[in-house]
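Engineer: Several structures are given next for inspection.
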Structure P
Amino acid sequence: MKELPSGVRLVVLPELTLTGYLDDPSQVASFAEDVQGHTASFFSALAKRYNAWFVFSFIEQDEGNYYIAALLMNPNGEIALHQRKMKEKAPFSSGTEVQDCRTPLGNVALLLCGDLFSPEVTSRLGAGVDILIVPMARCFDGNTPDAERWEREERGVYVGQARRAAARTLICNALGVSENDRDFGGALWIDREQGLLAESPHGIDELLLAEL
């Protein structure tokens, strides 16, 4: 992991941060782990090292079920918030509730990827949520990344949905590294009133640094 710039208080990483998106049952079973597993331990150490909040995602195993999950880790390396993806296909199970927690940054909630586009899910966000954080692993059908399509068709959809969902929204999408993993990357910082505040380039591995 690259060294963080001085003063960073919150680090947001994409859906299924260390594995990339997987849906083959044997691979899912191979990488699944407990909430307090090695991925949580890894990011707990980073949170303490950098004295920062971290959001990351992993494959959770619980009582024989698999979930795509995200954790918010506080600067003491402790789990502050645990969220399961609410809408997902087999071999994954779906989460059952949307939670938020109070932090020095404001009230924070997590959703995962396509949950942002589900009115059934976003309607369950608490009225007092200040920051919604959405790790993603999304690609286009066909050619992807596609900066022209992103600017022409997709960016406005993402921004519009984020503005409807919460006061402020941070989106971090995975960037694919192979023909079989073609997520188009990019991060966005969106305000309900002001719209898009900051964005990292589509299809490029580049940090987005933004004022919270």
Structure Q
Amino acid sequence: MQIKTLTVGALQANCYIINQEESTKALLLDPGAEPDRIIAYLEDQGLEVEAILLTHGHCDHIGALEAIRDYSQAPVYIHPADQDYLLSPEKNLSGLGFASQALTCRPAEEAYQEGKTYHLAGFSFEVFHTPGHTPGGVSLYFEDEGVLFSGDTLFRHSIGRTDLIGGDTATILKSIIQKLFALPENTRVFPGHMGETTIAEERNHNPFFKLS
């Protein structure tokens, strides 16, 4: 697995582009901003986007979505509980001052199914519904590679905000403890903001769980 991290936009969200070595098929996660930069990387590497995978519907993760889907013609995946975030500037926060202008996107073509294993771009991955930051937040687990993309659910030594529309602290903690912390300790975690971590690191040192 080749993982390219592009940290984009004013809120410094991580956009991930992943592909198998020797393959030109790629998956693109959370195109939050700077579409020209994302497209430049794809063209430089000769990559074709097979699917656009959203971890949730906030504006800092979908700001470049329309430009990238027009460029790639790839289908967009989102959890059904966050589908309306694409259509609502209030829910996706762009209408509440988190972006320079209100943002709306076309509905996603595909809706994630909890627990389903997807086979795309030469990868197999499972979708975990991990609400708490948003109602439809998901984490994507690539078991063969030992990699988790946690969106804004789990960060290095932190968790996603729960004071925004649709957020809930008890729910996000439950999502992490029951689903993410059940993964092998050596699982590499690539979050929606900040740097890489591991499940072991967060179990042992994340201050939100040290007393739990």
Structure R
Amino acid sequence: MYRLFYNYKVTGDVLYIVLDPLSYPDQVEKKGNVAALYKEKKLIGVNLFSFGELVKLHTEGMIVTPEDKLIDVINSELQNAGLAPLPYTRDSGYHVGKIVSLEEHPLDEKAQIVHLDFGEGKVLETTSHYPNLAVGALLVCALDGTIKYDGTLFRAGTIRNIGHQADICSEKELRIGEDFKQAFVVKEGYAAGDDFYLGGK
């Protein structure tokens, strides 16, 4: 997965391509308006300067589902600099899960163990402190390998012997509102397993 970030007000006219959010560069190679960032010779990101001269962007932060035509412009710049092109975005990393069961957490009285159905027999386990969870509710979750809006990477794992395989999101985490104290509950138009940004009905 990669992510695109652009915020003219904060960082100026630079499009950031994040390939590995966990690494910091130890080498930068610049060709024209393209700066390639490497960590131990592995490409971890690219900065495209003066990008507004190519495409006018009005985003402030992560571009979660870039259009194919935007990727075409980016790829032209990358290839001119001798870099590999990006694939088109066909998965945002944010999927809708249906709560199929809730259990008390044995080690944290304020948390619950949540089992979520993501369709096609895929059921994932996670934990949550959100108070508004109910069996049957549809929630938006970041899945393993997803680079989130804040630039961090969600990795599935195990915490205190309980699976943490999906990251339940609030509306603030999804940048669609300001409420961060409750899980964002999808009301209609989606089914378990849908891509929240690309797969709703």
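Engineer: With Rg and Dmax of the Cα atoms in Å derived from the coordinates and found to be 15.9, 48, which of P, Q, R does the value describe?
Structural biologist: Of the structures listed, the value fits Q.
Engineer: Output the label of whichever structure in P, Q, R has the greatest value of distance in nm of label points 7 Å out along Cα→Cβ at positions 22 and 86.
Structural biologist: Q
Engineer: I have 0.4 for distance in nm of label points 7 Å out along Cα→Cβ at positions 94 and 118, calculated from one of the structures P, Q, R. Which structure is it?
Structural biologist: Only structure P yields this read-out.
Engineer: Looking at FRET efficiency 1/(1 + (r/R0)^6) of positions 6 and 158 (r between Cβ atoms, R0 = 35 Å, to 0.05), point out which structure of P, Q, R has the largest value.
Structural biologist: Result for FRET efficiency 1/(1 + (r/R0)^6) of positions 6 and 158 (r between Cβ atoms, R0 = 35 Å, to 0.05) over P, Q, R: largest is Q.
Read-outs throughout are calculated quantities, based only on the coordinates presented, and are distinct from any laboratory measurement. Quick caveat, the model's predicted, so the values are computed rather than measured. Cβ atoms are built from the backbone, for glycine too; each structure is taken alone.
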